[in-house]
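K.L.:
Please find the structures below.
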Structure I
């Protein structure tokens, strides 16, 4: 591994850093969580010797006497930026804390149940705090390392952080300014741990910290620079435990890079056990170190003499861990700990074509790896909550994961609108130091496919109520021109999609229409007739002028657009409802021949094909466009149609915005989607196309729905409908007889569509 090459690149990246970074803006507060703690007694504390150093690590300890019969014990913990918590030497929280930014300058706090860990009599608390000390595309730094800790036992305050706590700079952690650091988008730094300087067993109950300095008090809860405190709205990470790579141990390193293959691309922290002389430098990174063509995170470990174990606490991702261990060092074991967002893979899909099964599974894996503190575009280059990505990701989560995943979408919605600027504009990624509006992504976010889809799948009216005024404030930034169409806005970055042949004038009008459509439905939900009429008036203006301005008789194209016909623009015209059914065949020809959309926008192209009755073409286009990704040995989907410089924007290999096929397969091929918000009533409307059978299951807010569709003989459905829900099962057009659980039933027919209605239960349905 050529580390000199890495160092030579440093100057270029730092130059890019200072030319790209922008200052955070002042936000407009949408809300504070109604469950936020408001009776804080704890003080923000820090270590005078380690207050504001970038990439610094601080140990805190407190010994206290418990005289209560503990029925309940709850800790409330806030830090900038991450922490690890031990009670009586037992690890209780592995990487607590969320990256800062529920709104500009505010901080999240955790609520942790300590009931199982406290003992009668003397107890010890040990906290390791990692302070990033710099902004990134998903974190805004307070400027000071700090810890806030308060514990209630049996609902009474029993312990607070104050100047009686002991603290010290952890001398084993170092930050080398000469070292090639992660690219400017990341708030994390590389981790260098020198075991020769470690404080052994400092987290144990018996450790004596009397020689450490006393913590300094920096202010009350809610004070600067950490400011308002917001309860963590998502669960603590799921810890899959330490695992060891399967090798013949012990062995002596030859000095070559040791590559350890993981089962799949995920979030991991590396672990090693070696016997060595003091001062041996071990480098640890993954095959994704240059994911997106720029340096990401890596780690270094300096050995002490003898046998030793070490786990680097900063998570990485990749398909392989690379350990660069000096020649002669004895390796006792190498391993890893997987951690991730605490959700279950409750969704599934299977059909009689292995290609679509692999696509669905890779989409699910990619979705999961882009979830942690926020939804992310990728877990290596940026870890940034770009909201164009989030819209696709939230749609996938409803079919791939359990309902815990909904909380991450909700968190992102509040963050996006809490970071709204005074002039009404919004920008992502947030939280962090990015400040440029991507107008079309923002319209997508607040509109039909973004906020409204979240509501319709969850039934969470409260979130819509909270952000509703901010959505109108953003839509009011946009204007209609004398031609009745939307006036394009440049924003901070006029981005319509990766790739070429983007008909921007058409796209602006479509995304604005879909944003107003979402707002009109929000207004109807909240019984605001005035705002509903406003949104419908905006929509009607575009409807009246769109076709006469952009339809040329065979395709949609703006008058001044000279490039190849834009498949994205024509697809969104279908999804907006602008296309007359008599022109579906012409649109089909456009979407069959034109292949310009990135994987992000491909989802909308495929959906348009489904909407125009061309499922066969949707499936064949899906297979054609994603073939290279699905045939790859990689377990995740890519940012572009190629990798690295052959892809878009840096070409990362783990972008969940490419997982729109998962949504298409579950929502349209299997035909599962809500008809009333929160799955109170849902459709079962399979469109198998060229497939003979398909099955899926998805966990909804009403419970688990499972479905198997088989058309090899007649039309057979196995369906599970959860409690408090109702299924509308659509039947083939030529159906003459229908049986449910071997009993003949009558079916209804409305507007040429045949269907039956089923309440909660398990059903076997046969249509002849």
Structure II
């Protein structure tokens, strides 16, 4: 990919990285439990979250009997965040997966469970497989724990909601740019314009080009455009139209293969793909919403969202390590060897595919505040209908190694493309000229209809009860062109030729809240969720007739407001997945598995003093497979990519007028890369820092990432025996933000 020259980069850096514009106004210790006002030169730079944007939850987080972590715009700007993955690195209890198998884009684990289909955009499921940027985001909300009563299928560990920027009645323009020591140049723009006393429009744009990290073969070339139009602001009827368009042209990072129980011990910047590898993505998200206040206490909402993601990927990943001789490539037994690394090779496998993901959902909600017999109610009832579609055409490239074919007749579509030296690979386009052939064509679709209701009952000024019930009817079907019923040459294939499934499920939510003062809240809660076997619109033989996996959660915790604007929280919880799918024989699965996570979390967000603010959170996860079939060999093991301890800290201090310094550490204990716990990556601590010069009209900020140049593993991929993606080395980013 082309990179900008240093002169061009310096010219682009004359612009700016976005900073928040607004200030949260709140009365100290008022009846709603809001925080004291903090104003810094008229702009809001507080890390403390405001009201939640999820309409299914009370706006005041004190009334939510679950842990909620919010990474807002101010915190993202301070930490130099530009993507959803960057933002979630600062939320304890979350770990990242990488590009793997048929799934690419943001792959996330939350509280020990996969959350790939639990990413939301303005409250709607955002299931498309793509790399999400934050240029159009106001904040990221993470709701911990099973929440199917609120969101339907999935949400075992919780959900992640992206809150987009919306037009408002304040005239504002921000132009930004940044440049990193890796050569990544990025620029954004945000223009908000009132059209009348009750309407406004807003447009955001982004473009970036260069190396995303210090690792080889991580160039990106992306651009995006988002906008919203709101009419009826401040009136009884408000209509919002919004859109997000994004194009990505990236190089995927498949990390390092395992050797002797750990990632192979090579230089952190080593990559085994080809220079010709790329992932092209086109994203379209359209949203239309109407909010009508029937009375001051009764509101009717209707919202429709359409998402479409097209991905064209030509990708080469390290599959396994072995030796090369006159007979070709021979894989190591058990990924173990005492041979010198210079005598070993990596067998590369093609992961080429064209994917189309789309969904359309409509949601109608009626919320009402009323009283019966001295008990106040905050009531919500809703209806949701939706359709998801998935189409994945795989391709394969079968190559050779030392003049010998890498593929035999029993596995004709494996796509083994090349063999690459473990040490100092050539990073050439070798192997890219191999003819590409069509592999499995996978299709799937699902229809959802659900109805739900919830109520918060205020028994008196101190005690509240929370409850809710949701009924989901989920109908899904899938197909595979290459499957277990094909010719003997592919008899080992376990894909289903076709399958359909109908799931009817009731999800519940219950809790109690004690608020002795407006600055304190103590709660207990219980919630459930479910995972259909065709939830991701994919399936393997033996799974088509299984009941959903069932999950339940118990949580007890507290939330406190202290100092001038510091919010504290702590909780203990248990999440149990029952009916977990477990393989009992080849191609046969039964619901014999059970996974249990006992955990605790604590956090602090906001201002300790007027000059000093902090965002810190810690999560402890004691995760274990407590039920499994003997064939799985996972009984007693720790789930993949689940560290026992994660801690993220970030703090800033205004050392003088217009000058700010800050920094923090991210700690993560050891993790396992595969279900049988034979591949492990060690724990690490990474340090970051920032210094900023701020003025009313502009800011200049320097972010330093991985100050000590720590070698660590950022994302884990359990396929191919367990691959690990190293984190970026020491990097600096200079950004400038100009407000008009």
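K.L.:
Suppose volume of the Cα convex hull per residue in Å³, for residues 347-706 alone works out to 128; of I, II, which structure was it derived from?
P.N.:
Label of the originating structure: I.
K.L.:
Once distance in nm of label points 7 Å out along Cα→Cβ at positions 139 and 611 is calculated for all of I, II, which comes out largest?
P.N.:
By distance in nm of label points 7 Å out along Cα→Cβ at positions 139 and 611, the leading structure of I, II is I.
K.L.:
For which of the structures I, II does the calculation of Cα Rg over 2.2 N^0.38 Å, for residues 275-458 alone return 1.70?
P.N.:
II
K.L.:
Given that Cα extents along the principal axes in Å, for residues 291-386 alone, derived from a single structure, equals 56, 31, 27, which label among I, II identifies that structure?
P.N.:
Label of the originating structure: I.
K.L.:
Once mean projected area of the Cα convex hull in nm² is calculated for all of I, II, which comes out largest?
P.N.:
By mean projected area of the Cα convex hull in nm², the leading structure of I, II is I.
K.L.:
Can you spot which of I, II the value 0.95 was calculated from, given it is FRET efficiency 1/(1 + (r/R0)^6) of positions 323 and 411 (r between Cβ atoms, R0 = 35 Å, to 0.05)?
P.N.:
II
K.L.:
Another question, then. Of the structures labelled I, II, which one yields -8000 when helix-only ellipticity at 222 nm (-39500 (n - 2.57) for each DSSP H run of 4 or more, over all residues; to 500) is computed from its coordinates?
P.N.:
Among I, II, the structure yielding -8000 for helix-only ellipticity at 222 nm (-39500 (n - 2.57) for each DSSP H run of 4 or more, over all residues; to 500) is I.
K.L.:
Could you tell me which structure in I, II was used to calculate distance in nm of label points 7 Å out along Cα→Cβ at positions 75 and 699 as 2.7?
P.N.:
I
K.L.:
May I pose another question? Matching task: -0.71, -0.95 is the computed value of log10 I(q)/I(0) by the Debye sum over Cα atoms at q = 0.11, 0.17 Å⁻¹, for residues 419-522 alone. Pick the structure from I, II.
P.N.:
Computing log10 I(q)/I(0) by the Debye sum over Cα atoms at q = 0.11, 0.17 Å⁻¹, for residues 419-522 alone on every structure in I, II gives -0.71, -0.95 only for II.
A short reminder: the numbers here are calculations on the coordinates, not readings from a lab. Keep in mind the model is a prediction, meaning the values are calculated, not measured. Cβ atoms are built from the backbone, for glycine too; each structure is taken alone.
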